[in-house]
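Novice: Before anything else, here is the set of structures, which you'll find just below.
Just so it is clear, none of the values below were taken in a lab; they were calculated from the coordinates. Please read all numbers here as calculations on a predicted model, not as lab measurements.
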Structure P
């Protein structure tokens, strides 16, 4: 069990000891209250059981996670990344991936907001960025930054970033930079 999970379990055990109620009893209390909003549940637990803010907050969170129906994650992470205002960016992403797949084998690792592209190490990240643009992060060294290939401060996820807002920006320069990152990640 990782340290965070262990700390949460310890906190839940302490809440049960202090209140003299099992988790099922505490969840039943919340269910019977008819409250639906997190803050209302938290305040109810503080008043009813004289719990501290942190304990009441954790219980409300755990109860809601257990009882609320969570949508199933999409099969394709692009369905998650490219919805709403970002939907128009998906063809740009797909065009980049079409070009990168020509390089050879690599691993695609979906993250919360982007795809990590890896060989023996990460060579690029790709996903929706800010201001209605695709963000391509690249890991390569010894390349002179430009107005388009933006050098990043040391210590970040990537050494360079390129932002795209049009499919025509998936050009020889971009593919060349991604290829260079791909080659050094081998």
Structure Q
């Protein structure tokens, strides 16, 4: 300790303060340089990580393109089962006409084929996809009903039967009530009902 005190007294205080300031300046410059180096190292690590992600994405690009193409084909296949029209009214009309034809071709007597109107929410909503429930009442034999169901499920257009009730009407005939749900897509081209 005495040696340090003697060393301090040997120099003038001004020189000593200048030396301490120079040491602190060198220490600050070293600290700043070390921080700069660490920041550059972190930036380089981030860029290498991004480059690895990019390479992985480029490597998987053909797989992703194949998946997108498959999904596009599946969407086209699905939409081929939907009714298409300019608006919901035209689609509902096409569905009614198709069902009327199938009922008559099966030998059934149609009494009532009508879409069920859903409560209108906001009038400005335009949906691209939707569904319409159609109530059907008819009469005929059980064999006629079987022919109707067969033709309905052999058709390309998709309907889902939601309810079916049968009641005896005349000897050998039934009163048939069923609700079917048809699915549609609003498009620019004309009606595509069959």
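Novice: A value of 304 was derived for volume of the Cα convex hull per residue in Å³; which structure in P, Q was it taken from?
Specialist: Clearly, the read-out refers to Q.
Novice: Can you tell which of P, Q yields -20000 when helix-only ellipticity at 222 nm (-39500 (n - 2.57) for each DSSP H run of 4 or more, over all residues; to 500) is derived from it?
Specialist: Matching structure: Q.
Novice: OK, next. Looking just at relative contact order in percent (Cα under 8 Å, 6 or more apart), which of the labels P, Q belongs to the structure with the highest value?
Specialist: Largest one: structure Q.
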